[in-house]
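Listed after this line are the structures, all set down as structure tokens.
FYI, it's all coordinate maths here, none of it is from the lab. Not measured: the values here are computed from a predicted model. Cβ atoms are built from the backbone, for glycine too; each structure is taken alone.
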Structure 1
Amino acid sequence: MKNRVVAILETRTGEHLGEMIARRGGIPLLAPALEEVPDVEPGMITELLEAWRLQPFQLVIFQTGVGTRALFQAADELGAGAELLARLASATVAVRGPKPTAELNARGVRIDIRAASPFTTETVLAAISGIGLHGVQVLVQRYGAANALLRSALEARGAAVREVATYRWALPADTQPLRDLLDALEARRVDAVVFTSAVQLQNLAAVAEAAGRYDSVAALLGGPVVASIGPVCSRALRAAGIEPTFEADPPKLGPLMAGLESALGAHPVAQGVQR
């Protein structure tokens, strides 16, 4: 990885990823591609708990750590944290991955069902496949966008689904780093691009489109190593005509870094980089 330029689109852990790359001799290029905007209204929490009292949710699915934490914080601010815990105690609780698991453990919430790695919608559905859902009220903690696949699959099995949004994904307030990344890709000064979320690609494409360069994104990503954190990210890349060089397995930072080192070792140095 020595002296190889690696673009990072991650926001929350972008600096940590950059440090990991720098320790391996690489040159991190930070271009945060999304911002998590809180989207919890007190009225929504109040209405949710009122609905829960009238028609209890029998299955609750937590998908993300940040969203789980935001839901509890919003309930706490209303003085309804204890009621939320009590409601969850009488429901079947399913989690998508380790981050919501950690948040629920911190609150002492019993977890009944855990999705298997790589913690995708498909593994969530597989984990709850043995539960009868006809007529069941299901509450889904949304991540930054609606999970249409999860909802449609639950409804197809007869469930009544309610999604609760606790944050949403948006473009960063400052998109200059993304525009700089597009310039660097065009100048062939980037050896690898690391994608840790499907939304990062969507937002990169949105910035490119705003700059009149939408059709060039797939071409620009045809030269560097394209690292994918997992199957959801890989699926989004392929849908955009971009084949990931590799996919971390399991979808964690350790395998991601190992795969990146291996891929860069077999990949030509970016032609535009001055060594």
Structure 2
Amino acid sequence: MATNVKILLRRGLRNEITADTLDAGELGYTTDTNQLYVGTADSSDEIVFDPFANAHAVVQTYLNSYTAEPGLEIDEDLVIKNISDVSALLTDMETSGGFNVEIFGRARTNVEVLSEKSFSQVYANMHLESHAAATGLRSDLFKKELATISGTFLKYAKTDSTSFFIDYSLKQVGTSDTFVRVGTIRVINGEAITPALTGKVKLTDDNTEIWQDDGDGIAESDEFSNIVFTSVIDGADMKINYTQDADFTTEISYTVKRWTM
């Protein structure tokens, strides 16, 4: 077959994509992770991360220790916004963060194009996995560790979305018991409806788990996981909070779908 014109994209490793690698409108292909990116206009005050196992907690723990700009937060879309010095933060992450920022984090100047690498996550029923940051592999599944008696599992701006569907599986470990559970959390958020239903948010958690029978054949409360999810409007945020018994730690893997009516 004759070839009249061959067009090759800029190519390189994923960790070579930095804030100034791609011009606006330029395509770049990563040869190690098979991802396709297009350069966009500069966002001078944001850093975005590809997902990796426990990404939100890992990055937020680092930000809590970053004294140069106290109060920075990474949101559930893995974006840090309103940064006064993006370059300084990226440099400090790479030297002090310890989570491969050169692979997962970058100034928000490149957007990933929907490709075969991300196609299965969006459209197909495929096996999803979480990967640690050190692997350099892009996760299809989020993961968090909930280690306190109570806290926040997920948090979104209350005016962003009306409907949330969180498919999850969890393992809860205590001093002598281990529980496994799978379920779907559904949330309807009235704050994002026009006109707003002020302060109104409702959550249901449909789940099933393996009964940890102690041998008497009677289902008792201490033979099931004890973590409970609730929803609340807190200031500008819609939060999904959790409570669990003391001396228990929960590892939860999850995907999120959300939209606005």
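Side notes on the structure shown:
- The maximum of distance in nm of label points 7 Å out along Cα→Cβ at positions 67 and 227 over structures 1, 2, that is, the highest value, falls on 2.
- Label whose coordinates, when helix-only ellipticity at 222 nm (-39500 (n - 2.57) for each DSSP H run of 4 or more, over all residues; to 500) is calculated, return -3000 (choices 1, 2): 2
- Source structure of the calculated read-out (distance in nm of label points 7 Å out along Cα→Cβ at positions 171 and 195, 1.9) within 1, 2: 1.
- Entry that produces 1.1 once distance in nm of label points 7 Å out along Cα→Cβ at positions 59 and 147 is calculated, selected from 1, 2: 1
- Origin of the derived value 18.0 (mean count of other Cβ atoms within 10 Å over residues 155-162; candidates 1, 2): 2
- Origin of the derived value -0.29, -0.38, -0.99 (log10 I(q)/I(0) by the Debye sum over Cα atoms at q = 0.07, 0.08, 0.14 Å⁻¹; candidates 1, 2): 1
- Structure responsible for 4.9, with distance in nm of label points 7 Å out along Cα→Cβ at positions 107 and 219 calculated and labels 1, 2 on offer: 1
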